[in-house]
Structure 1
Amino acid sequence: MPTAVDSAFDIAFWFIDTALDAGEHVQPQKLQRLLFLAQAYYAVLHDGQMLMPAVFVADDPGPIEPNIYIAFSKGRPNVDPSLFLPSQVEAVLRGVWRRFGHHTTDYLSRMIKETEAYRDARKQGPRSVMSFKAIQTAFARAETTPGAYQIVRPKVMRTQAGRAVVVTAWAPKAVAAT
């Protein structure tokens, strides 16, 4: 399955740098929750496409991406992330940061732990891998989390007659070769 970015480090550095620009510090556990939320909401908003090549495990404090967790355990790793992310990726990341960046790690953990995807993975045992499809489904249902369009607001413009219309990027359908 193709991903929108090459590495989970690209997304982690985006959140860390955005927090620094706002004069804040992102704790390691909060970074994990933000990465998880970004993956989940991107999947919902982009028809099941993965944001980043990442696997989340259901740990006691909440979901973690073990590779990012270990890499950041002693501070910022010496990795060169992508400087430019696709606009649709940045839109989701800005929405996740705007909606959840000000919340505490405990709040984010409680919210995520209420999802069916997390509960199902925990039933399998500690540190069980969370199914990407289950994550997407849980956030698409939005039973215990905000809906995707509360995270990324649709772009609304006006026609020349003044009527509001929702604008999305044109994505042509694939045509089967004959």
Structure 2
Amino acid sequence: MKKILVVIDMQNDFIDGALGTAEALGIVEKVVDKIGSYPADGIYATRDTHGEDYLETSEGRYLPIKHCIKGTKGWEIRPEVARAMPQAAVIDKPTFGSEELAQRLLEESRKEEIEIEFVGLCTDICVVTNALLVKTKLPEVKISVDASCCAGVTPESHEAALLTMKMCQVDVI
């Protein structure tokens, strides 16, 4: 069985940049350690990716804070995280969930049996969206999320997202 780790949006803007939090900063080392426990060819990563017109988008109207603008330092994956996963398949995504990620994991599952674990930011937005999107596409695949390697916008919304994933048959560890 192939074990796959999906590292969601471990970008500077979500850690100590425009939308950074102490909780996000607090998981960086744990995420790096987790990456080290996976084979190099079993790691996928996503990057929240917006353009200069972000404030004119639907998301920008709901969250009017420019972040993860392609090509900026805030858009880049945190250096120590990037160094830990030099061979990761990195997928840029313009919105919370990535159809491309789900499709690639579906293709992996057609080659061999897989298990998928999610870590990253933010638990209550992009982690939950991607975990549920992948669970929908791969209902028989074991999917888990490591709560200690995730952080939400707030501790309360982090816990709510974990409960939501648990209710949708994603294992929370």
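Every number here is computed from the coordinates shown, using simple stated rules; none is lab data. Note that this is a predicted model, so its numbers are computed, not measured. Cβ atoms are built from the backbone, for glycine too; each structure is taken alone.
Quick check on the output: 1.6 is distance in nm of label points 7 Å out along Cα→Cβ at positions 101 and 117, derived from one of 1, 2. Which one produced it? Clearly, the read-out refers to 2. Have a look at 1, 2 and say which one yields -14000 for helix-only ellipticity at 222 nm (-39500 (n - 2.57) for each DSSP H run of 4 or more, over all residues; to 500), as calculated. The value was obtained from structure 1. If FRET efficiency 1/(1 + (r/R0)^6) of positions 21 and 37 (r between Cβ atoms, R0 = 25 Å, to 0.05) is calculated from each of 1, 2, which structure is the one that comes out at 0.50? Source structure: 2.
Computing P(r) over Cα pairs in 5 Å bins from 0, in percent across structures 1, 2 gives 2, 9, 19, 23, 22, 15, 8, 2, 0 for structure 2. A value of 26.8 was computed for mean count of other Cβ atoms within 10 Å over residues 5-12; which of 1, 2 is the source structure? Only one of 1, 2 returns 26.8 for mean count of other Cβ atoms within 10 Å over residues 5-12, namely 2. For which of 1, 2 does distance in nm of label points 7 Å out along Cα→Cβ at positions 69 and 141, calculated from the coordinates, equal 2.4? It was calculated from structure 1. When relative contact order in percent (Cα under 8 Å, 6 or more apart) is worked out for each of 1, 2, structure 2 gives the greatest result.
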